[in-house]
Structure P
């Protein structure tokens with residue numbers, strides 16, 4: 001992998017990871033256009049540069065991740081242990097939200113990769129998700145709440161598993177739709193989607209490192225540390241811009257434009273396949 005290829009893939013990752021457009025689908029197209037071989041390192045690279053992307057979430061929402069003040073609804077709580085635990089409510093919400101994906105991921109991850117990790121399935125899910133995005137604002141209207149409860153967090157976590165079993169559907173899209181379905185405002189649902197991505201993607205990063213360690217191939221990462229470092233820095237910067245722009249957009253507009261875009265991307269993948277272009281998952 002060249003430095004230019006690393007930068008391009010990192011830009012694609014940073015732009016698409018937190019938008020409801022499927023980063024996987026874009027990686028397939030980018031890889032095909034650059035003629036990249038789906039080597040073990042390329043596959044690992046596309047996962048490990050997510051670290052830079054999730055770091056951008058932590059930096060942008062630093063006060064949310066490291067705020068331990070007592071919530072207003074607990075000011076009059078007499079039991080000290082409940083008052084103490086309430087200071088960590090944000091983290092408990094993330095744990096509750098990530099549980100469904102963690103359990104199902106451990107049970108079915110290998111099967112999903114083998115049975116459903118096909119380019120045509122990704123293209124199909126891009127199209128289906130695009131149609132959903134076109135009408136989601138009309139289908140879900142009673143979404144004006146701003147507080148994420150434990151029940152809502154778990155429900156959003158269940159929606160996140162849709163992306164696991166439907167590659168190309170987009171983890172971001174699944175969680176945002178899940179948040180809106182349980183009554184959250186568009187931007188609130190999007191922000192919780194960002195937060196939920198941190199433990200989810202960090203887990204994927206760690207698992208990727210463990211795979212290399214178990215197979216005694218950590219030297220591959222050491223040999224490519226320059227492109228890995230550059231990729232994470234670029235994805236960090238681009239993701240910060242993408243997140244801020246996305247939230248500003250959602251405060252004024254709906255998801256229809258993303259629906260149209262998803263349909264176009266899915267169509268491009270199908271056209272490339274029809275032309276005989278070799279597409280592979282990285």
Structure Q
């Protein structure tokens with residue numbers, strides 16, 4: 001394993017893919033009340049625990065991994081034979097995770113290329129997989145990092161939320177946008193632009209919002225070869241219907257399945273129950 005791949009838990013990678021590519025995952029934390037939990041820990045807080053806590057108006061927050069957590073992951077990779085590392089993370093505009101990775105990289109025993117994808121969720125996950133595939137094909141760490149960056153740049157992240165309030169509480173959208181959305185009872189469709197969450201469109205009903213999410217995903221894919229993921233928080237029926245429809249309509253999948261999963265606890269804490277997201281990554 002001359003080149004190791006490290007990412008953070010918000011990449012939302014299915015466990016079998018992380019294991020297949022020997023990807024090291026550093027967890028962020030979700031805090032419910034006064035209890036802090038590592039994301040992904042089976043004994044910790046699940047996405048549904050987070051959804052329930054938000055519905056009950058409990059205090060829910062998140063925190064980035066410390067530089068020490070990344071140092072431990074990098075040291076483990078070196079102990080397993082890595083001579084260089086590519087560390088791929090969510091947008092630095094939304095979290096200090098990439099900054100922690102950069103601080104740890106300065107103290108690592110081998111070269112570490114830290115990639116700020118400017119993305120979230122499977123937008124990060126597909127970039128991680130792109131780097132892993134590049135390494136499997138013989139790329140060095142610089143080439144693998146470039147592959148991750150290209151993937152992120154070719155990725156469109158779209159999501160629907162029932163309310164902007166949770167994003168406002170976490171500082172991920174402006175208070176003015178949240179107030180307007182609530183006052184007009186509109187359903188927002190959001191995207192990630194320049195590493196930030198921004199409002200793309202507003203529609204009047206949930207059903208129209210989900211239809212529009214599908215239309216936008218199809219537009220983003222075009223006829224190009226793509227990887228697609230649908231994620232949700234406590235909204236599996238909505239997500240399954242969307243994933244099935246996209247599977248039927250997207251010719252660019254070329255036999256690949258749409259990844260369907262519940263979003264992790266950390267991202268869930270910011271988007272709230274009812275969220276449905278689509279990630280379209282051109283290959």
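Taken together, the values in this text are just the output of simple stated rules run on the coordinates, not laboratory data. Model, not experiment: these values are computed from the prediction. Cβ atoms are built from the backbone, for glycine too; each structure is taken alone.
P, Q: which one has Cα extents along the principal axes in Å, for residues 66-121 alone, as calculated, at 31, 17, 16?
Only structure Q yields this read-out.
Going by relative contact order in percent (Cα under 8 Å, 6 or more apart), which of structures P, Q comes out largest?
Working: P: 39; Q: 21.
Once relative contact order in percent (Cα under 8 Å, 6 or more apart) is worked out for each structure, P has the highest.
As an exercise: helix-only ellipticity at 222 nm (-39500 (n - 2.57) for each DSSP H run of 4 or more, over all residues; to 500), calculated from one structure in P, Q, equals -25000. Which structure is it? Intermediate results must be reported in sequence, preceding the final value.
Details: P: -25000; Q: -12500.
Derived from P, not from the others.
Mean count of other Cβ atoms within 10 Å over residues 10-17 computed as 24.6: which structure among P, Q? Each step should come with its number before you reach the end.
Numbers: P: 24.6; Q: 19.5.
Answer for the origin of the read-out: P.
Which structure, out of P, Q, was FRET efficiency 1/(1 + (r/R0)^6) of positions 186 and 234 (r between Cβ atoms, R0 = 30 Å, to 0.05) calculated from, if the result is 0.90?
Q
Comparing structures P, Q by distance in nm of label points 7 Å out along Cα→Cβ at positions 162 and 266, which one has the largest value?
If we compare distance in nm of label points 7 Å out along Cα→Cβ at positions 162 and 266 over P, Q, the biggest value is for Q.
Any idea which of P, Q comes out highest on distance in nm of label points 7 Å out along Cα→Cβ at positions 18 and 42? Don't skip to the answer; put the middle values down first.
Numbers: P: 2.8; Q: 1.3.
Going through P, Q one by one, distance in nm of label points 7 Å out along Cα→Cβ at positions 18 and 42 peaks for structure P.
Out of P, Q, which has the highest value for Kirkwood radius over Cα pairs in Å? Mind showing how you got there, number by number?
Values: P: 19.6; Q: 18.9.
The maximum falls on structure P.
For the read-out distance in nm of label points 7 Å out along Cα→Cβ at positions 50 and 138, a value of 4.1 was computed from one structure; give its label from P, Q. Mind dumping the intermediate values first?
Working: P: 3.4; Q: 4.1.
So the calculation was done on Q.
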